[in-house]
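Colleague: Each in structure tokens, the structures are laid out below.
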Structure P
Amino acid sequence: MYKNIYMNFHFIKPAIYLALTSTALAGDFALQSPLYKTASKTANASNAFDGFRRPVTNPTLFDLALPTTKLHLIYLNQQLPDQINLATGGQADFGGDLQIYALQFEYAFNERLSLVALKDGFADFNPDDNFTAEQGIANISAGLKYAYIYDPARQFVASTTIAFEIPLGDDEVFQGEGDGNIILTTQALKLHGAWQFAGALGLQIPVESDFSTLGFFSSHVSYEVNRWFIPFVEANVFTILNEGRGNNNFDRQLNGNVPSLAPSEGADLLNFGSSNSEEYVTLGFGFQSRITDHSTLGIAYEIPLTDEENNITDSRLTIDISYNF
């Protein structure tokens, strides 16, 4: 176990270093820039973060560092690979898609503290082979976000979120098993003119040891060309710090054998309790548009950088609308 934890930490160590140094460099650049010196004279708590954009990919784990009051509507269409490698050896036909419809909610008590509901919604699972097409509700996660750094003058925020995923979902769509997950995340946001930099680093820890402990890192860079075209690039790294036991779960799929056969976890959406999990890295790109002063539309196309046959993603399309009160 400890060897696996060390190896996985070694894998994500460069990503952590990159996130921390990028944030520091962005802050230093902003402090030295004439643009920052001009902006800092006018920036205040009421308008310093007017230009923020919520990240689009990894929506259940990669949240914005800034506490706000908002509704976040999500549509996600994940194309499944034609074949997947089995943990027991060989391959199995797969294919099809997984669609998610969700509505996230956040309520800010003040500029530093908010209540967040990051996972809920309806799942529509449509595999081509071997699995059974099913529909059902997802688990629900909620918690608190606290900004331990809130600096309008530098347009910088860093916060921590503590949330709990309640296993209220349906077994047919790989939800509702176990005793839930504790989710710990630290995230940062830096604005500089038309640029936005954001990152998150976190853990998803199952209450029941049958399921896998997940570490993740996400990053976002965007540039506002104009209000209608704000291109962005996002990257996500998911690594298993402690594998599940591969026990029978989700009886409506493959007679409960998914945890022992799956070559990976479901990253941001699913925790099978797989006993043989590979790292999973994705790259997403797209654009956002400011529909109104309080709402944005985002579209992202995401692809895996790791072997698609060792996970459940061939590609993913995410469309979201965020409305801030």
Structure Q
Amino acid sequence: MFDRSSSPSQQAGNDARESAASLWGPLRPFIAMEARVGSWAAQRPATAFLYEFIRFGMKQAWACLFGAIMLALLLATHLWYPKEAALARYDFLFLAALAVQSLMLAFRLETLEEAKVIFIYHLVGTAMEIFKTAMGSWIYPEAAFFRIGGVPLFTGFMYASVGSFIARCWRLCDFRFTGHPPLWSVMALAALIYINFFTHHYIVDFRWPLIAGACLLFSRAWIWFKVWRVYRRMPLIVACGLTTLFIWFAENIGTYARAWVYSTQMQAWSLVSFSKLSSWFMLLIVSYALVAMVAQPRNMTQGERDEIEK
């Protein structure tokens, strides 16, 4: 924990030892330099605020790395991929996603723990995609060799990018929690949500009771996150809601690039319905449960809270 009585040089050393950048090899050479910049910024309230704001943006950008690359590939291939190419666009996206995943691991831009989350979510997302496309919920309008049924295999990476973001953010911001529900209850809720994605086509859709259940389950949960030297906090359900909104923005980019389309977008692109926010919120709960299963939520102790509040 940040000791406010330490000198700038001592604090720079503490920052270097505690920096989350040490998790990713290519970032380690910059830890000491960043600590010196932070020590300079801490001398004035205005520069400290600006520095923490910029640092937050950079951490979010790093957490989004895999998803941002995937969105860039969707847009780039939509705009410039040759229609007469021997390799179908969807197949190129699948091979490119595999290459990106391999390169990120090889250059230590991604940890093995993050790769595990991506792999698990890839399986979970692809299974749901196969069912949903068979039911006509959305379609993939282009041909592909690497596919299962009507689902090109690059789509699993799009789901996995959500899990990747949560896992990377968890480690970058050293998540701690107060009032977090037992992990078994989170997993049980996620299982019910996942089952409902399938069963609502045949019986009653329980999405609203499940969303209400999620709000109730996380009603006392606060997430503590460390952008710089001290922990900030927000209700966990609010963090889930904000993340859901940004996933919806990303989905609009994906449908604009015609990676997949809904029935209302067959003739021309239109904004994805706001009703999809409920679906993405439920899927985010599934994502959170999968990451939490690997990361294991860590409670913020009373001693740590007392130190923060001094």
Structure R
Amino acid sequence: MLTRLGRLAERWASAADPWTNVYGLARTVLALATAGTLAFNKTTTLFHPAAGMAGLPPVCTSATSSLGLFCLVPGSLELQRWLSVALLLVVASGYRPRFTGLVHWWVSFSLANNAVLVDGGDQIAMILSFLLIPVTLTDGRAWHWQAPLERPLELGEKLRRLVARSCFGLIMLQVAGIYFHAAVGKFAVDEWTNGTALYYWLLHPSFGASPWLASLLQPLLAHGPTVTLLTWSVLILEYALSAGIFMTPGRRSLLLPFGLALHAGIILIHGLVSFGTIMMAALLLFLHPSSSPLRWLRRPRGRGLEREAPAPAALAPVPSVP
């Protein structure tokens, strides 16, 4: 039994190289989203004192939170904030993922645990960057934009692939769980079950669409069947996204444009730029096969890291027939 499982694991690990620009693009989007949160929000906003807090921020009260950058690195919060932005920009560049993967998680962890005003997107970025650490540690490329390295399928290479592909499987479970919970949780709210939730959310004076956009949406949302269809379509899409984990890679990838459109709409209407971009990165890791490179991305060649195909030998001239 164990021998058979071992052979299955070996065959599965050897089937594809997981280190492509797919997870590279997702890392870049995650890092830029967190960097944007830190760069475009003042320190007094992110670390604003809250009711019930013991002392002033940053939050360093537990053994876990005290490991954050804002607790360990000396200096002012302003200096620590821009240091975090600089580190995340290095991560986003794609340089040496083996060394920057742990840095990415540490900065994301620090924001989620040391700051006060954070949202679910910051938590998701922390979790995804953590699950990507083993993938980055086994990635020997100079840039995460490069084509996969050509290596002989020896035992060490098979183990590296097994670790990386297993982590991608955990990420898929995590993201599927997020969308399943989002869909199921809405059934506890009457407005979602009766199909009127989008009317209230999209036209809310504080959290809804901007006045110019709300005026365009008003005719649609004022019509009962239309607002019901739009509201229930969100539930259906979230269920479909969570069910992607049971689909074949080809069918799962068909859901990606719909998921990206959902979060693009959230960015446009609610202005949740960081949350929306983080979820787009999560969908890319979830729905696009990690072993299928994105052909439209340029793949710079690292010096000595990618094996060039040998040039064809010159053909000897064919002697002329007398």
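Colleague: The value 27, 25, 9 for semi-axes √(5λ) of the Cα gyration tensor in Å, for residues 101-220 alone was derived from one model only; which of P, Q, R is it? All intermediate terms of the calculation are to be shown ahead of the outcome.
Modeller: Working: P: 32, 16, 14; Q: 27, 25, 9; R: 41, 18, 15.
Derived from the structure labelled Q.
Colleague: If Rg and Dmax of the Cα atoms in Å is computed to be 23.7, 100, which of P, Q, R is the source? Before the final figure, lay out each step's value.
Modeller: On the way: P: 19.7, 64; Q: 21.1, 66; R: 23.7, 100.
Source structure: R.
Colleague: As an exercise: relative contact order in percent (Cα under 8 Å, 6 or more apart), calculated from one structure in P, Q, R, equals 17. Which structure is it?
Modeller: Working: P: 17; Q: 22; R: 25.
Structure P accounts for this read-out.
Bear in mind that the values in this text are calculations on the coordinates, not laboratory data. Note that this is a predicted model, so its numbers are computed, not measured.
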